[in-house]
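Values quoted throughout were computed directly from the atomic coordinates according to the rules given, and no laboratory measurement underlies them. All values reported here derive from a predicted model rather than from experimental measurement. Cβ atoms are built from the backbone, for glycine too; each structure is taken alone.
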Structure I
């Protein structure tokens, strides 16, 4: 009978040890699951940050292209204005010469 009682006690100790081992395993699995959730959350944050950067880079590209186009338009307008100013200067010089010639002709008719 003592042997049966001893075997039962040994069996109960083994069940307790197995229960403790399963609790440790369960706790380790829960820890790993928590770490996986943290890593997944970090990956989501990195992905969102990357998407924001891609959007920002596209916006910077669009703005740069627009600024470049506007700069080209301003340069073309400045060239046109310069050409117009040169034409006005040439017309003014011609008018000035014509005024001098007219003045000389009028002076010939003075009595």
Structure II
């Protein structure tokens, strides 16, 4: 049996080619899997940003509605619709508090 370098290198080259082809196939499969994952994550980010924009718009609309509802004319109109009457000055009691008393103590309402 004689050593034939050409035949030996042909077998080595074939083995290296086969291993390279296998590595190439697995790399391609991993690349496709990674691209799919990236696409899914991108879609999830877009959905989250869309929800964030909608929530921000809803928050702005609520703030606008709240500021409109707090207008004195709206409050007065709603109070009249509920048969509320304006306060009578004769039924109002004024409480005098010495200067600085409220700043130095905690203000609590007790029955």
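Here are the numbers for this structure:
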item	result
Identity of the structure behind 10.7 (criterion: distance in nm of label points 7 Å out along Cα→Cβ at positions 9 and 81, calculated), options I, II	I
helix-only ellipticity at 222 nm (-39500 (n - 2.57) for each DSSP H run of 4 or more, over all residues; to 500) derived as -37000 - corresponding label from I, II	I
